[in-house]
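Visitor: Below are structures written as structure tokens.
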Structure P
Amino acid sequence: MSVARVTEISAMSSTGFEDAVQQAIARASQTLRGVSSAWVKEQRVQVENGQISQYQVNVMITFVLEDGDAPA
């Protein structure tokens with residue numbers, strides 16, 4: 001049996017949504033062990049002078065909790 005936790009993170013890219021998602025997952029994987037999936041919850045853009053300047057995603061990252069020794 002495994003137990004997982006979900007945490008929400010936000011990432012931005014000047015390139016596009018896919019790059020922002022890749023950055024979010026890469027960064028989460030540096031800190032969290034057992035990352036197993038990601039769900040893009042929200043996408044939005046920032047606009048400057050009528051042009052998209054930044055792509056932002058909010059991503060729900062799922063990671064499996066490690067088994068630890070139970071306290072006696």
Structure Q
Amino acid sequence: METIRVEIINPKAKSILDGLADLKLIKIRKEKGKSNFSEILSKLRINSESAPNLEEITTEVEAVRKERYEN
């Protein structure tokens with residue numbers, strides 16, 4: 001068995017892949033693990049001594065959203 005990662009650009013491709021899965025030619029499974037955002041943050045933190053952690057970023061984003069939606 002060979003495993004490959006496929007990025008779907010056109011939504012029609014998803015239906016084709018679903019059809020192949022229905023024929024039991026392929027198996028579709030979602031990847032578990034880090035999100036793309038977390039991967040990007042990890043790469044950026046390598047070059048910084050005092051980069052904010054995910055909790056600090058989340059707190060800041062929530063504060064900005066709260067301020068935006070209060071108006």
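Visitor: With helix-only ellipticity at 222 nm (-39500 (n - 2.57) for each DSSP H run of 4 or more, over all residues; to 500) derived from the coordinates and found to be -18000, which of P, Q does the value describe?
Guide: Value -18000 for helix-only ellipticity at 222 nm (-39500 (n - 2.57) for each DSSP H run of 4 or more, over all residues; to 500) corresponds to Q out of P, Q.
Visitor: The value 15.6, 47 for Rg and Dmax of the Cα atoms in Å, for residues 8-47 alone was derived from one model only; which of P, Q is it?
Guide: The read-out comes from structure Q.
Visitor: Right, something else. Which structure, out of P, Q, was Kirkwood radius over Cα pairs in Å calculated from, if the result is 16.2?
Guide: It traces back to Q.
Visitor: Comparing distance in nm of label points 7 Å out along Cα→Cβ at positions 24 and 56 across structures P, Q, which is largest?
Guide: Largest value of distance in nm of label points 7 Å out along Cα→Cβ at positions 24 and 56: Q.
Read-outs: derived from the displayed coordinates by stated rules, not from any lab. Predicted, not measured: the structure shown is a model, and the values here were computed from it. Cβ atoms are built from the backbone, for glycine too; each structure is taken alone.
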